[in-house]
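Q: These notes open a run of structures that come right after.
Nothing in this text is a laboratory measurement; each read-out follows from the coordinates by a stated rule. This structure is a prediction, so every number in the text was calculated from the model and none was measured. Cβ atoms are built from the backbone, for glycine too; each structure is taken alone.
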Structure 1
Amino acid sequence: MKNLFRWILYGLTCLVIIGLGGWGSLAIWFTQPVETEVMRGALIAVFVVLCVAGMVGILFARWTLLFPFILAFLLVLGWWFTIEPRNDRQWQPDVATLARAEIDGDKVTLRNIRNFAYRSETDFTPRWYDKTVDLNNLETLDLIAVYWMGDAIAHTLVSFGFGGDYVAFSIEIRKERDESFSTIGGLFRRYELYYVVGDERDLIGLRTTYRNPAEDVYLYRVKARKEGIRRLFLQYIHRINKLNERPEFYNTLTTNCTTNIVTHVRAFSDRMPLSWKMLASGYFPELIYEQGALYGDQPFADLRAQSLINARARKADGAENFSSLIREGLPGMQ
């Protein structure tokens, strides 16, 4: 019995060490304490060797073999806490400019709204513009879900309607030049958080028309009172201004396009229940539907099929009334 307890304790301790070793190895790789991949690989190799030595030391009661691993882990952890988000990196052109807003009573002036002229996903003419909106004209809220790798994962956006004039918000990573997205890297302080304030011709048209392969885009009208829509809009406005002053890190699980929407909504409403569908973001529209907060009285599968807007977005590409054309006939949209 004593030996059994000893082996169970040893196994649990090894699991903890392996977990710390795995986290530390990934942190070294993605937070890049040294620039070259060869040097990072060498640091990880040393870290893994110390991890294995620590487990061997525990097995044979040679505790001194565990101390170098503990020291190495504390060094990695110390490095981790020194990493700060920044706004002054060499950014890719589509995320180079931060949006901001100026509030004057019921008037909000949005600066740096993105509306690029695309020829392909990577070939475009950058265009940013300013616009003043009146909160008294804020009437509608739309949820946009974008799929590119099956039903479980989606990028979610919101669009606010001011009497037929729309402003969309997309919560994304802020990539540096020559940097690509990594889901695992998004867990390790690899990317800053970025709020795109964009024209729908950009944020929707890019995904339906210019990405290759095209992504599937679904558009839903949310049932919400005007005062709730107004509070949500102002939540977004305050957040983009805050990011100008104090940048934040993106996190694949906790600070992403869907969880941030939930955070904004829950700041003024307790109607949004916690659910696994917030993490499996592809099912987030279904969660909203289950709460009775989407227009459409048909089964969700039928509503989803009706809400696919790729064909109409491609047809409306470049049109001044793009936003009205992609909404024609959708539930809740006149």
Structure 2
Amino acid sequence: MLATAALGVLFLLPSAHARASAVVWTQPTKADRSEFRLLVGSTFTLTLTAQASGPVKAIRIEPVLGMPPGATITTDAQGSKARAVFRWRPTTAGEFTLRFVASAGAGATTRVRTYLISVQRKLQQEANAVYPRRYGLTNTKIGHWASVERPTVARAAPRASARVVAKLSMLTPEDTHELVLVLEGIDINRSETWYRVRLPILPNNSTGWVSKRFLGDLVKVNTRLFIDRTKFTVTLKRNGATVFKAPIGVGEAQWPTPPGEFYIRSRITNFGSPAYGPLAFGTSARSATLTDWPGGGFVGIHGTNQPEILPGRVSHGCIRLRNPDILRLASLMRVGTPVTVR
């Protein structure tokens, strides 16, 4: 087995830059069809960024088919990059759809990004809520994730004086926006909320508490990925029902794929190495044996240029799929998806 074909830690991949389109969305733009729940009178902010792959005179980010009453959008374009901030304070309850597109002239546009907004009235029991109030956000069928909007720390308990268990930056070493899986929340009072999040650190399966003010809006996912290291299979479920299954390669005995609960942390293309196939997902799982690898040895899920060696124990800890399978999985799974490795 060639060593270069077995590399399974995603941090060995060079940073990726999309080349498939003249204009592309960039992080921290939320995923297409992300869902948000608001209360009447609350303030909602959405940041979108885009980049053109070549020299352009101007790049624009604009709403499609207008905006709801009272909403504003401010844009800032510098060369081939643009940033827009959408702000809205809804005054009525209802279901709203927002659509945005980025363009650079001459027919060069992104795909439309669609966001689903559910605005609800503040219920009387909400006004009379008893604090602190604790609630779950991720279970066997539904998950929630949030981006790290400002550098911060995760603590052992939901209070600012608690012990620090991890530091969180806005970017991963691959220059993708850092995100965390949000397991549960606790409202300390009407203005202070903390989230217990899964952390991309060793030891694996670590969690910590992060103040809501350092994170972006919660994004819901209804998928969960299961890795079976004994049967050498990967299974994706949506709302508890299987929608994808394929054979895989996992880590060899001396470099095992770590078991536990993780999440999809990033998605990377155009890294220029056939050993990784056409696409790779980064996970929050880290190798407990290859901690000296660049970035700390994070486990990836990717394709391969050696499909004949699958299934089996063939890698340094990564999960390898045949290229058609990783492309099919990518069409069904978004970042933030919880991952269970058995």
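Q: Which structure, out of 1, 2, was Rg and Dmax of the Cα atoms in Å, for residues 114-233 alone calculated from, if the result is 15.5, 43?
A: Going through each structure in turn, the value belongs to 1.
Q: Taking -1000 as the value of helix-only ellipticity at 222 nm (-39500 (n - 2.57) for each DSSP H run of 4 or more, over all residues; to 500) derived from one of the structures shown (1, 2), identify that structure.
A: This figure was derived from 2.
Q: A value of 74, 46, 41 was derived for Cα extents along the principal axes in Å; which structure in 1, 2 was it taken from? The partial results should precede the final answer.
A: On the way: 1: 74, 46, 41; 2: 62, 55, 37.
Among 1, 2, the structure yielding 74, 46, 41 for Cα extents along the principal axes in Å is 1.
Q: Please state which of the structures 1, 2 yields 3.9 when distance in nm of label points 7 Å out along Cα→Cβ at positions 98 and 242 is computed from it.
A: Details: 1: 1.4; 2: 3.9.
Answer by label: 2.
Q: So semi-axes √(5λ) of the Cα gyration tensor in Å, for residues 154-313 alone, computed for just one structure, reads 31, 18, 15; which one of 1, 2 is that?
A: Going through each structure in turn, the value belongs to 2.
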